[in-house]
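Right after this note come the structures.
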Structure I
Amino acid sequence: MNACRRIIVLSVMAVMVMLGTAPKAEAAWPADQPITMIVAYSPGGATDIAARLAAVYIEKYLGQSVAVINRPGAGGEIGFTALAEAKPDGYTIGFINTPNVLSIPMQRPTRYSLESFIPVAQLMDDPDAFLVMKDSPLSTLKDLAEYAKANPNKVTYGTSGIGSDDHIAAEMFAMAAGVQMKHVPFDGASSNRTALLGNHIMLGVFNISEAAEYVAGGQLKILGQMASERQELFPDTPTFKEQGFNVLMASTRGIAMPAGTPDDIVKKFAEACEKAIKDPEFQKKCAAANLPLRFLNPTDYLASLKKNQKDFQALWDANPWAQQKKK
């Protein structure tokens, strides 16, 4: 009987192998299926433009198609949550940006945190700047601080929304300068810029990439840039630090994967990102779009995000920006 059973079992196993139903080794990554890149904002914005540019060249060096899908809403929370809850198999990635990916969980309960992601590569570092109309009597941050001190809440400043890098940057300056200014949040950089150009607000806070065209066209001027050093786009504009205000702020943009993604997949993706950012054609296209490049590998990117998180948390504890009401 035992011998008969063994013969039957072996026969069944042989048939399973012939039919292809035996357990298979896991397919090598990437297999012949597209990789989805989640962008947490609407098409046409700075983050979306940057993501679509990056996707083309990551695809080139990864050897696998990368399809961008937009999951906008709630300041980025919807897209970030979708990334955090995606299967960690290497076929879903996200194009994340600071401070939103870090600041939203400080403002309200969310289904994701920084620990929900594996940072793969930072690609861009787009510093913030204070801008005014070309004919404004304000020309320096000192001018702005003196006016704001003499006229509390008379300086109206526009941003792309509560909790955005623009908003947090302005709060950091106000704390450093010891002044009070009136926040006017908009639904994006375009609306903010329209308000500034129409003289509906005194000051606009933007990423450098969002303002370069209007500075070059002579409509706006920069009071200061929040980079650690002067950017190539504006070599004659002093930084905030040079003007006595220790304020650094930028919208960093990069690639992340869901927590639990295998290390070898993360490594391959990081290598493809590094090759992409060194591609002369990619660099040329980013320069044309005024997108400042700055690569960080997974380890350095995570360290940078953790530092930003600590800094934003300290600011939130001192002055919770989300409790401000729209005017």
Structure II
Amino acid sequence: MMKKKIFLLLPLICWGVSALSQVSFKVDGFSDKYYGKVYISDTSEVTSPGSVTIYDKKSNKELFGVDADALLCDLHDGKLVANISERPYGEFSTILYEDYNFDGKKDFALMNGQNSCYNGPSFSIYLATDKGFCYSPEFSSLAEDYCGMFGVDAEHRTLHTMVKDGCCWHEFTTFVVENNLPKAVEICEYDQRDRPFEKYTEQKWDGKEMKKTTELTIDLEEEGLRKVLSFHVDKGNKDIILFSLNDGTLYYTVLKADNTVEFYYPLETEYQAPDFTYHPNEMALSFKNKDAVYKIYDDRQRIDIEITTGGKKYIWHGNIKSRKGSLEKLLKPRLDNVAIK
């Protein structure tokens, strides 16, 4: 089937009208009870103000509709068709007809503009009732406050939304329907804005409240990541990794046995003063945060971490056989947040 954007079908051979004309389409074939009309005010623009209206087939009576500040329509063989929903960034029909609240009755989603994230399509939801169709602000918010139209999983009776911020932050939410209202039962957040660290946060309904868990991982294959020194601490089964990013910033990272990040430093990458001090004569690297002072010793006899906190000193003994790299790598290239004394 031939499909083109409405603004590509402006020539007279397509509609027999001028480029600045107004046009109305009848949308049919999605129901034996209803049909729709879509009005476009200016076909010369990529998006145009217009309206979407639903009619009763028997009486031709107008039932309800929406005014849209911006409609983006795709033509299929010169016609508008209903029920195309290519999440998250594909084609969307101006009229969607599906059961959204899982009561066995099909409802309507009418495109009301491009008001979802990144100027994506947004929809007004009208739920079927015994007295006709009723606008639902709660369901409509799922089709306006996220990225495009929400997904429908009829088998599991769940609705799904996605929202993002740039390339590196995404949030996916699963809803069930209770008392004819959508209720979030799972929220999964993926945050890659502080690469190479990746944070995954999950909130899950346990029957009483939302339980939140957070997991921090690191992508050691990140472009620009160069390992300076790594070793294993047998007691506690931890891996210590010192690495630089783009030959500019040094990081200290502690990985747990499951390869999740237990601790890393510095937390803030904005340069204020050197975060680390390298002592070549001692073959040692020191740094501190608000809770403790750390000193890493890297010589022929040992690979240890000395941690002083609360007036007490603790030693993490590294496994020499696991050692890879050396603190001497800090001499060249020089890193922005490492002072050498």
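Values in this text are rule-based calculations from the coordinates and carry no lab data. Since this is a predicted model, take the numbers as computed values, not measurements. Cβ atoms are built from the backbone, for glycine too; each structure is taken alone.
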Discussion item. One of I, II was used to compute relative contact order in percent (Cα under 8 Å, 6 or more apart), and the result was 25. Which label is that?
Written reply: I
Practice prompt. Assuming 22.5 is mean count of other Cβ atoms within 10 Å over residues 76-83 as calculated from a single structure, say which of I, II it is.
Written response: I
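Of the structures labelled I, II, which one yields -500 when helix-only ellipticity at 222 nm (-39500 (n - 2.57) for each DSSP H run of 4 or more, over all residues; to 500) is computed from its coordinates?
So the calculation was done on II.
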Discussion item. Given a value of 25.5 for mean projected area of the Cα convex hull in nm², calculated from one of I, II, which structure does it belong to?
Written reply: II
